[in-house]
Structure P
Amino acid sequence: MRKEDKTAAARVLLDMPLFHLLMDELETAAVNGCVNAKHTDHETRAAFAAEVRAIRNFRGKLKFLAEGQANADGKEAPA
């Protein structure tokens, strides 16, 4: 996939209100799961926290791709 195609696809996703709604719901559910887990259940809290980080990282990468600032494959050296 060419860089221009990735940028265009990322912009299409970011222009969809449903995408933002779904991502917000997923993130909220993961945050609530982390907050509402038993205080002694460290594995569950860590799993929910990792899910929140993954969602936020995905959003960040998508926004970065939409801006067209870099090659997401990492195959090209920076200038």
Structure Q
Amino acid sequence: MVRDALTLALSRARYAATGAAIGGGLGGLFSRRAASSGAAVGALIGAFVGESRIGAKTRIEEWRSRGQEGVETVRSTE
């Protein structure tokens, strides 16, 4: 439980930092103000992507484990 929460937080932070760097770099090509805004928007998008990826990965793992449980149940009844 705690490990999952920590993994989610670190994933969001990593993607947010990457998004901020990319957004800030692109905005910096135009002006300081655009760099600041680009970094903020990039961080928000990065955090969203990080949360979505972990959420999707967790759901896929749950479906796989449920599938394995179903296969084991069928094998034990045969």
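Brief remarks on what is shown
- Structure with the greatest value (metric distance in nm of label points 7 Å out along Cα→Cβ at positions 3 and 27, set P, Q): Q
- Structure responsible for -25000, with helix-only ellipticity at 222 nm (-39500 (n - 2.57) for each DSSP H run of 4 or more, over all residues; to 500) calculated and labels P, Q on offer: P
- Comparison of P, Q - label where distance in nm of label points 7 Å out along Cα→Cβ at positions 35 and 59 is highest: Q
- Comparing relative contact order in percent (Cα under 8 Å, 6 or more apart) across structures P, Q, the highest figure is found for P.
- Distance in nm of label points 7 Å out along Cα→Cβ at positions 19 and 67 derived as 2.9 - corresponding label from P, Q: Q
Bear in mind that the values in this text are calculations on the coordinates, not laboratory data. Predicted model, so just to flag it, every value in this text is computed and none were measured. Cβ atoms are built from the backbone, for glycine too; each structure is taken alone.
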